[in-house]
Structure I
Amino acid sequence: MVCNVRLAEQQALDKARQMADQSPNDQQKQQLKQQIRDLLKQHNAVMVAHYYTDPELQALAEETGGVVADSLEMARFGKNHPADTLIVCGVRFMGETAKILSPEKRVLMPTLEATCSLDEGCEPVEFAAYCDAHPDHKVVVYANTSAAVKARADWVVTSSIALEVVEHLSDQGHKILWAPDRHLGRYVQQQTGCDMLLWQGECVVHDEFSSQALEQMKHLYPQAAVLVHPESPSSVIDMADAVGSTSQLIKAAQTLPHPQMIVATDGGIFYKMQQAAPDKELLLAPTGGNGATCRSCAHCPWMAMNNLQNLAEIFDAKNTEVFVGDALRIKAMKPLQKMLDFSVDMNIRLKGNA
């Protein structure tokens with residue numbers, strides 16, 4: 001499985017570099033953006049873009065009435081928007097999640113080749129066999145998984161609600177089978193004390209952050225706060241001033257008093273983070289020690305497959321539409337709905353205790 005993920009990763013890196021070499025000039029970019037604006041109006045479509053996509057795509061999504069958000073909020077926004085067609089700029093599981101929540105809508109992506117190392121590293125048949133071998137565990141999967149893996153789960157969670165859900169299940173006496181990200185799973189396990197089995201997946205971006213290199217960077221920027229996504233190794237998380245999901249890290253950049261932020265997540269987040277904290281200097285956390293060669297260099301190669309060119313061709317190109325069969329969609333929706341209901345209940349309880 002590791003070999004398969006590494007192969008997919010290398011193919012994505014090669015593809016992203018090829019696309020970068022063919023990047024349009026400024027005049028061509030303006031023409032492509034206008035073409036995309038016209039197409040969105042013509043097809044009653046709306047763009048939803050992930051925080052990790054190219055800043056030009058994020059800006060275009062906002063400018064045209066779309067949204068920049070995490071995967072679940074992208075899907076929720078699309079569900080509640082009156083558009084007939086959702087244009088999902090991100091990776092494949094995000095398109096699937098949007099389709100699960102909005103089966104009546106057409107969901108398109110600039111490329112269906114854009115996947116995810118966590119998704120690639122959690123093959124549905126192998127995962128189902130692992131679950132079957134541990135029937136006494138509640139299966140909790142991260143949102144960064146295929147529809148087929150979600151369908152096998154009892155719960156789906158995002159990084160912003162994982163702690164609360166697992167703590168809730170632990171309080172009920174349940175043991176947890178967690179997938180796919182081992183670093184996030186270990187963080188949740190340490191924070192909750194829950195009895196957990198961890199699938200051994202990882203995000204190619206966050207797995208590369210280095211505590212040794214981060215320590216050196218902290219010496220160069222002693223007044224900086226360290227913001228870390230919990231998909232990072234525990235040694236990096238241990239150095240954090242704030243640990244959280246993408247939206248939680250953006251909030252931390254706003255609220256922490258430090259003049260500089262060393263950010264251990266994909267560099268695409270800087271577009272929205274700088275909007276939220278315009279007076280802060282944002283610094284990308286290092287992905288290796290001295291002389292190390294990074295694989296992702298804090299930029300997801302699959303996210304980089306989304307660009308203005310393939311976005312402009314999305315209505316004419318083949319293999320851009322996301323399909324999720326009805327039977328699979330219904331199964332995958334059940335654990336997703338549990339999380340959505342839990343989050344609503346949790347917000348009500350938090351407001352009630354305010």
Structure II
Amino acid sequence: MRVISLLFFLLFTTPLLTAEPKVHRDLAYSETKNERQTLDVYASTEGKGRPIVFWIHGGGWKAGDKKSVKDKPQIFVDKGFTFVATNYRFVPTVTVKEMASDIAKAIRFIHDHAKEFGGDPNSIIVMGHSSGAHIAALVSTDASYLKAEMLSLSILKGCVPVDSSFYDIPKRVKDGGDTSPAMIKEVFTDNEQWQRECSPFNYVARQKNIPPFLILHVAERADTKAQAHWLADKLKDNGISARVVAAKGKTHGTINSELGVVDDEPTKAMWELLDGVTKKKPRTLEHFKANLAEGLTEAKVERLFGAPDRKKVSTNFYLLTYEYDLAGGSKIRLGFLGVVSKATHVRTDGTTEDLPLK
């Protein structure tokens with residue numbers, strides 16, 4: 001009887017353990033045999049079509065490793081994601097631009113192989129800490145890196161840079177901060193044009209498929225706070241969703257190590273973003289009719305209806321057209337002139353119906 005009671009106690013008081021992710025380590029994403037150009041994939045043993053969280057470690061552009069992810073793989077897989085952590089080459093062996101090219105190659109690899117790991121190749125959220133945050137933001141704003149890999153920024157559904165002060169490098173040099181001028185010169189040179197070309201801020205513009213941003217920073221760090229708001233303001237000025245969250249009581253280390261922990265404030269903001277950008281939006285004519293309104297920017301449209309099935313630039317009169325496929329085979333077309341200026345329902349027989357903007 002005592003044995004049965006003990007078993008009963010253990011059964012109902014021991015926490016249930018979730019299944020560990022299946023780990024695929026040291027996958028080469030480049031033709032060169034270089035340990036710095038490999039990535040790890042953490043995948044669920046069940047399900048498919050999971051959004052992919054793509055993590056870029058920090059280390060001052062000179063150090064770090066993809067293994068330094070603590071409990072993130074388990075946390076994200078439990079939440080329904082496939083988790084990827086990547087390595088990349090460092091200064092002085094390569095330049096920052098070549099680092100960003102490494103990241104683009106790694107994204108191309110996971111895009112091409114996503115379905116093998118239960119992932120959705122067109123639903124990737126790029127995240128990174130410190131120098132990794134800078135590179136995450138750069139690859140998410142400068143379309144040339146993914147374009148070199150025959151990919152579009154449209155496959156990126158979100159960007160979460162964590163505590164970087166290098167979104168606008170010339171401004172950072174002018175304003176000063178925690179990082180020594182000697183280190184900045186070593187990484188970014190003292191050439192202002194080169195610094196500008198390595199700055200995510202420099203590439204923010206409308207109609208580029210730049211994803212929504214959640215920019216996290218340590219509340220007490222003046223330099224990361226200033227740069228976070230500087231970037232977010234430009235994103236919002238260009239119709240791109242951006243939110244800044246200050247992490248109170250954190251250090252540069254703990255804002256990263258505690259990301260994913262229950263009741264952590266930056267983590268709550270992160271789940272809100274991920275839920276918003278990965279949740280399947282209703283695709284019915286009634287939903288569009290009920291929510292279409294004047295003044296909708298690209299970011300607001302994607303929050304309401306999800307990412308479009310197609311984006312067409314310079315279509316007839318409109319600078320940009322979004323096209324959504326509805327369940328019955330008809331389509332919704334939204335024409336933009338800065339904001340939504342025309343909404344059309346295209347029936348299956350080819351006839352059209354203009355939808356009112358409230």
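I, II: which one has helix-only ellipticity at 222 nm (-39500 (n - 2.57) for each DSSP H run of 4 or more, over all residues; to 500), as calculated, at -14000? Write down the numbers at each step before the final one.
Numbers: I: -14000; II: -10000.
Going through each structure in turn, the value belongs to I.
From I, II, which structure was P(r) over Cα pairs in 10 Å bins from 0, in percent = 5, 24, 34, 27, 9, 1, 0 calculated on?
Attributed to the structure labelled I.
Thinking of I, II, which structure, once relative contact order in percent (Cα under 8 Å, 6 or more apart) is computed, gives back 11?
Working: I: 21; II: 11.
The correct label is II.
Have a look at I, II and say which one yields 1.6 for distance in nm of label points 7 Å out along Cα→Cβ at positions 221 and 245, as calculated.
The correct label is II.
No value in this document is a laboratory result; all are computed from the given coordinates. The structure displayed is predicted, hence computed values, not measured ones. Cβ atoms are built from the backbone, for glycine too; each structure is taken alone.
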